[in-house]
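So, here come the structures, one by one.
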Structure P
Amino acid sequence: MSVTSIVLMYHNIASGRQNIVFREWQPAYDVAAEDFQTHLGLIEKHKAPVHVTFDDGYHSVLPWVETLQQHRIPATCFVTTSTVGQRGMLQAAEIRTLAQAGIRIGSHSHSHIFLQNLTPLQQQTEILTPQKILSDIIGQAVTAMSLPGGRYDNGTLQYAGDCGYHEIYTSAPGVRSRRLRHAPNLILVPRWVITQNVLLPEFETILRAEPWHLIKKRSRYFAGRLGKRFLGNQNYHMLWNKLHHLKTSSLAERDT
């Protein structure tokens, strides 16, 4: 299999007691600091073409800058700009520090709302506002965006391209980015969602880009898209959170 890049999606790197007030924080998305350290070692071991991304803008990304540099792993931090300065989230000065250290800064919308649910005008606000805020903070253009919940429609992509974004990061598993016909200046980038439920054998399977695993995960992803269409984004999201919580609780009980 020809692999362009394996893009991993993380959120919060949990270490000790959590003091996060961000309303969209989901503990199931936390990855323990020791597990993240192990992941970085496995990336180096497999010599995989990996790009690490962090969604939301948690402060917990900051202590890992030097380690990422040591492992020579490129990274992007996608910030939800309405959370800047909140407890447990990045401050403006810290975002600037990340950019100066070589961590790419991208947008994760302003309010972390599913863009597909919004009117065209509301989508424009959620796409353009964080781009301007982040550009002002880091003093350079912001041309990458990740989509909250992976939700979007053609209007989302069209306006993102019009605003000067070049790359849109999704939640679809895959190893090949693709350029869009109706928005040729945009590239859609697939990502592997890494949560605390992704155990080490599966993580190594992702790094090896096993075709059977990709087919399995993409089938599940597209089945989920049908579920979102049938149930609606909000109802599907509520159901997913409940099921994910049950799975996380089951794993915790097994490990005790």
Structure Q
Amino acid sequence: MIDMIDVCIVTRDPKAPHRNGVIKAIKRSDLPVGKLIIEVTRPLGMARKNAIDKVQTKWFAFIDDDVLIGRNWYAMVSKYINEDVGAIEGAPIGIGYGRKLDQLILSKALDEQVKELSVGERGGCCAVLIRTDSVRDWKPSRPDLSSLEDYEITQHILKKKLRWIRIRMPDTLHLQGWIKHLKNCMWYASGYKKLNKYKTISYFASTSKFCIKTIFYIIIGRAKTPLSFRILELLSNLAILLGLMIG
């Protein structure tokens, strides 16, 4: 008998999972859904915590309100379930940048199909299966934590000597787009500033150097990757700089 999996969707808008087709994709998939938990608490850190508190199954899934999981998502992630595993991330592919760039992003993502994370690395909670007892005692480090809560959850699990495994899922899609992606970069940077107050200056400096280098390569035409991808990288890092400045 297949164990049921409670599914947690953290969202600002309770209608978003239905509007974006997230609920439909979950029902169409092989995920054996127990209870569907839609959590609208703010900020995001507390929303994750409150959702975890409502879980009643041994394993549960976080699925974001803009992620469409593939039909075989559960089959792919569940084969890694083991006593020493705390989380299996069925990582989605971001789309919405135009057909050619979407295809390029997909091809690059597939270069890294399976990866085991180490302490200090950030896992994602966009589409992830988590052992419930590994995070039952987790809480955000700050009550106002609105980003990088996934980093804290990753570290919480890894420091318990449990493994976090990431699998790239080409049929699981993260509905992004240029504007939304850049907003997310700013949002990430503001969270980084809160959690890494004393590292912000060095991060700002290294990101600035990357932007200058990228602009130089674009101007002289020596970019090794397609121009559209370089521009996306540049705009992403400029958004991070802005996020670090306005916090």
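Taken together, the values in this text are just the output of simple stated rules run on the coordinates, not laboratory data. Note that the coordinates shown come from a computational prediction; the quantities given were computed from them, not determined experimentally. Cβ atoms are built from the backbone, for glycine too; each structure is taken alone.
Laid out as a table, the results:
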item	result
With FRET efficiency 1/(1 + (r/R0)^6) of positions 40 and 184 (r between Cβ atoms, R0 = 35 Å, to 0.05) derived as 0.95, matching label from P, Q	Q
Structure with the greatest value (metric distance in nm of label points 7 Å out along Cα→Cβ at positions 120 and 136, set P, Q)	Q
Label whose coordinates, when distance in nm of label points 7 Å out along Cα→Cβ at positions 24 and 192 is calculated, return 2.4 (choices P, Q)	P
Structures P, Q, by mean count of other Cβ atoms within 10 Å over residues 64-71: label with the highest value	Q
Value 1.3, calculated as distance in nm of label points 7 Å out along Cα→Cβ at positions 8 and 200, assigned to which of P, Q	P
Volume of the Cα convex hull per residue in Å³, for residues 88-143 alone - structure with the largest value, from P, Q	Q
